[in-house]
Structure 1
Amino acid sequence: MSPPARSPARTPAATASALLAAQAQAAALFDEVAGSGLIRAGVLESELSREVFELAARRYGVRRHWHRRVVRCGPNTLLSYYDRPADRRLAEDDVVYLDFGPVFNAWEADFGRSYVLGDDARKHQLVADIGATFRRGRELYLNRPDVTAGELYDFVEAEARRLGWEFGAATAGHLIGHFPHEHSPAEPKRFSIRHGNQVRIREADARGAPRHWILEVHFVDRAQQYGAFCEELLTLAPS
């Protein structure tokens, strides 16, 4: 018996198009946040999170986010998604990062960006370095069809050390897809980019369709008590 035909809405080409469209809307949302003055000294992280949520609902029709909304500033930027620090007010010279997972038309976008309040050159360099490392990680993925999740993690971790930072998390990304995306309760670490994971990034899913991954880059300076974070689609890029 031949395998059932895929729904037209879930063909590989349609999936790629939907994920890119969701990310484009998330990027537009972040651009609007950055240009709106919402990221400002004196506001609480929780207040900024609520304001971004309200903007996403009002301007983009977002009604749900596939993961907890994260806004971090100052020393809280050293922490990963799973930490739950005390709410903090943004200060004049802080690094601030946003990690949101808005769902657009049942497709996830997982998008993160960092911003610097003030003129501290090293903090601006940190934000530049995480963006450059994301691009190098994508180049590794493109140039090494057999690259594993573990090898990709080791690469971005080494880039952090090469540039004078420390990698701030035990993982550097995960799968993404139609909401809710594929997961493996019996092997929760299988679909994350982490040291030692032998899953190939280009490995197909159970239907033979390409999987899509998010790459996360989190660099920190523990001595100076700040970090920066970015994330977006690894396996797809806007044309």
Structure 2
Amino acid sequence: MPPGAHSTRTLTAVILAGGLATRLGATTRSTPKALLPVGGRPFLAWQLERLARSGYHDVLVLTGYLGDAIAEFAGDGSAFGLRVRTLSDGPALLGTAGALRNALESLDDDFLVTYGDSYLPFDYSAPLADLRSHPEALGTMSVFPNAGLWDASNTEVRGERVVRYEKGAQDPALDHIDYGALALRRSVIAELEPGVARGLDAIQAELARRGVLRAVVAAKRFYEIGSPDGLAELDALLSKGEVP
């Protein structure tokens, strides 16, 4: 699909915003990470606008800590040209995959999932468009040719497929990194046992092992606000208008 062109089918994204943000300390004591001021605005505003510009129509925000504040800010999404729903993960910490399993009834047949602390300067529609074009795949993962530069690389890519995903391994073959936007089929999440804590990394590793995880390579590096340094860096860049 050419850049900027989108399927006539509805595009749905899920933002995982239920984390406790422990690395940010007192910064998030009364403000959830998704609403921290970045470039003069709550971070979630930047995310929602990028998703809208990428052609998304519906966004589901999965919340946990201080989730009511996120729901109040997002509203129905009309301020961002979207339809936004929020759903609480509940009292138990379920991990990223567990949170998706908890939200199973609200998921579309295919959807994009991204993290509530990631700023990704790319077309968010690309992974979902790729997945829809390849019915044999169960997921399409955005990756970046990181080579250990911005964080520890964790992904091996061959051609258009992710063939290995492994965190913490010191292996030069793992020269890409999970970029932070993953298109999945609902059936993958439906197979998980409900109420069990599990991370998306385990899902990605299994799909790669089975040969059913495709790769979309991003051209620009990722940014994050999950650490004090990352938050300060992105705040400075967006304040100057230096990141598209």
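Laboratory data are not the source of any read-out in this text; all were calculated from the coordinates shown. Keep in mind that what you see is a predicted model, and the values were worked out from it rather than measured. Cβ atoms are built from the backbone, for glycine too; each structure is taken alone.
Assuming 16.6 is mean count of other Cβ atoms within 10 Å over residues 68-75 as calculated from a single structure, say which of 1, 2 it is. Among 1, 2, the structure yielding 16.6 for mean count of other Cβ atoms within 10 Å over residues 68-75 is 2. Each of 1, 2 could give mean count of other Cβ atoms within 10 Å over residues 84-91, but the derived value 13.5 comes from 1. Each of 1, 2 could give distance in nm of label points 7 Å out along Cα→Cβ at positions 108 and 228, but the derived value 2.6 comes from 1. A value of -7500 was derived for helix-only ellipticity at 222 nm (-39500 (n - 2.57) for each DSSP H run of 4 or more, over all residues; to 500); which structure in 1, 2 was it taken from? It must be structure 2, since only it matches.
Calculating distance in nm of label points 7 Å out along Cα→Cβ at positions 60 and 196 for structures 1, 2 picks out 1 as the one with the greatest value.
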